[in-house]
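Structures follow.
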Structure I
Amino acid sequence: MNNRIIEIVTFKLTKDVNEEDFLKTIPASNDFIKSCDGFISRRLSCNDENIWLEHVEWESLEAAMAASKVFMKVDKLMPMMQAIDKESVTMSHNRLLISLG
């Protein structure tokens, strides 16, 4: 577990996209991410202020970065990308130190 990375992405949706419509774009991104080398798990949540949090576990930082590079170029992921307010996006990569459950 020493090299595992947690990728945290926070974002808001664009004003013209609601939660239900956004969630319809997720299966394509799930298919993509499951096919990436080094993918372990993904969680997506949203708080009451409509701030979304994506939590992805990777085997290594290299795996996370490689997937990120390709993600932006996959046509079937464009509906998801267009639904996200790009100005609101933050991303970080953190070393996984403890995992329970």
Structure II
Amino acid sequence: MTVSVNISKTLMDITGEPRAEIAILVILNDAIEHRIEKIKLEIKQLEEKYHMTFEEFREKFNMGGIPESYSYYIEEDYLGWEGLISRLSRYKTLLSNLL
């Protein structure tokens, strides 16, 4: 892998790692971990809003146990929450594959 001198220096300044390939892995690891933490926070906010996990919400939603479940805002939360769960799983897989 060829990395310009400026990028190589910046990678070293950020990570303290002189090898560009390793520094890139460190930065990727940090970026994925940061995204995971952001997603977990968003999931926690939805769990607090509805006082349940997504699995519980999905089950109640499908059984008609969520009032106004087909309102725009409830559907938006459902789809957003489902997307967060999916992305969290994807990022965890990426992180484990990176290590």
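Since every read-out is calculated from the coordinates, none of them should be taken as a lab result. Bear in mind the structure is a predicted one, so any value in this text is a computation, not a measurement. Cβ atoms are built from the backbone, for glycine too; each structure is taken alone.
For structures I, II, calculate volume of the Cα convex hull per residue in Å³ and state which one comes out highest.
Numbers: I: 109; II: 127.
That would be structure II.
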key: distance in nm of label points 7 Å out along Cα→Cβ at positions 4 and 68 - highest-scoring structure of I, II   = II
ask   = Here helix-only ellipticity at 222 nm (-39500 (n - 2.57) for each DSSP H run of 4 or more, over all residues; to 500) was calculated and came to -8500; which of the structures I, II was it taken from?
value = I
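Which structure, out of I, II, was distance in nm of label points 7 Å out along Cα→Cβ at positions 36 and 84 calculated from, if the result is 0.9?
Working: I: 0.9; II: 1.7.
Derived from I, not from the others.
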inquiry  = Comparing relative contact order in percent (Cα under 8 Å, 6 or more apart) across I, II, which structure shows the greatest value?
reply    = I
